[in-house]
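Please find the structures below.
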Structure 1
């Protein structure tokens, strides 16, 4: 009887545990017209359902890659409190200096986050993309993270209704059978107020939207709606332990989809 009760309690907890954690590198746009400092916010959150905000520590690394050159942006980060639909959480704001034409790949290596409900650490190695003057330069290149998702479609101007394909790699080798959670940014951060907007759509029934990478690490997803979409390959990284506990080292990528006009 005790085993049956334990199983029932665990089953009741599953919907909460199934909510997707996503590290955001949020800018209001992906295509930048004029040169200057582009505001960015780093938030660890559940943006599909405007759910719980996790407290972030100062990232281990925050940088950009432009024309193959790496620029450290960590000194631009300042702590802020971000207000989601359920709570406030520690986040960061910074700037991305966009000057010349080309791609700007934003990369965050966060400190591992302890998820008490699952008794594990989570570290989401995250990439997002900006572009100036429609000149592609860097979006398709790996950046050398322990694990990452390499896009096969230009990630800052995906056509809504088309498909996005990515490849999950760890130490440069493809990761077969990776579970990829897919998140729509239904609620977006307000850059002025440090709070979230109301969600534009509701989360899908059945829990997280999931894809599985094939034998060569590839996965594809039909993008049904304009906006920001996130993909997190769970536990795809080579490091599996932190401070004596399990570590889920995830590869995260954000893309931007647009309606055709």
Structure 2
């Protein structure tokens, strides 16, 4: 008896491969971050949505997935939100919660009063500042050291920059101008007679004896010399065209006796 054995062979086949459900899916996370109410608070939040599927759940920084895309009670910092759809496909995005500035709700106002500076002497201008809108103020002028006093003394005429800083470090800036005190009538009279009689030889391009009488403060600084030459005629008569009349000499003498200052 002959037995026939049917031998079946398998060639060219393979086990079926389950397709990857995420192969052509891109999960995109979008959203926004809300800062905390203060720099020390933890009441910030991140709210997200996702596209690239359906049935999304979300987690933050690798934590447990949840159905809501809202994450509350967050401090300032950087967080990674991951969205996962119903097929397990995921996408992530980083969000940064910025700490609010401690100065965000503070508006500091500055006002100032000034006292004019007298030219041609030790600077004596004064600025006194008033700051409002916060507390614990300190002040500086022209980039100097902060001080508790709101007054700045011994200032020259010109523009000065005042900064007020509160206890939180919030600042306000103001430019304050210190004016020059006007020339006094006695000085003005002497200046006029110097221009009439002396400036032709004592100016910026020809300063005989090193004197330039077109500069007001040179007149103030050399008051004794002016009296000696123009009033006392010592060691010689000035101006060289001849002695001043008595009325002009009296103007110099009156100014000298008053103090020989710019404001006299």
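The numbers here are math on the coordinates, done by the rules we state, and not lab data. It should be emphasised that the depicted structure is a prediction, and the values quoted were computed from it without experimental measurement. Cβ atoms are built from the backbone, for glycine too; each structure is taken alone.
Using FRET efficiency 1/(1 + (r/R0)^6) of positions 93 and 117 (r between Cβ atoms, R0 = 25 Å, to 0.05) as the calculated read-out, with 0.00 as its value, let me know the right label among 1, 2. Only structure 2 yields this read-out.
Taking percent of Cα pairs over 36 Å apart as the measure, the highest value among 1, 2 is held by 2.
Given -4000 as the derived value for helix-only ellipticity at 222 nm (-39500 (n - 2.57) for each DSSP H run of 4 or more, over all residues; to 500), which of the supplied structures 1, 2 does it correspond to? For helix-only ellipticity at 222 nm (-39500 (n - 2.57) for each DSSP H run of 4 or more, over all residues; to 500), the value -4000 is produced by structure 2.
Can you say which of 1, 2 returns 0.90 when FRET efficiency 1/(1 + (r/R0)^6) of positions 85 and 253 (r between Cβ atoms, R0 = 35 Å, to 0.05) is computed? Walk me through the numbers on the way to the answer.
Values: 1: 0.90; 2: 0.00.
Attributed to the structure labelled 1.
If distance in nm of label points 7 Å out along Cα→Cβ at positions 69 and 157 is calculated from each of 1, 2, which structure is the one that comes out at 2.4? Label of the source structure: 1.
Say we calculate relative contact order in percent (Cα under 8 Å, 6 or more apart) for every structure; which of 1, 2 gives the highest result? Before the final figure, lay out each step's value.
Values: 1: 20; 2: 12.
Ranking 1, 2 on relative contact order in percent (Cα under 8 Å, 6 or more apart), first place is 1.
Here mean count of other Cβ atoms within 10 Å over residues 181-188 has been calculated and equals 17.4, so which of 1, 2 was it run on?
The read-out comes from structure 2.
With distance in nm of label points 7 Å out along Cα→Cβ at positions 45 and 61 derived from the coordinates and found to be 1.9, which of 1, 2 does the value describe? The read-out was computed on structure 2.
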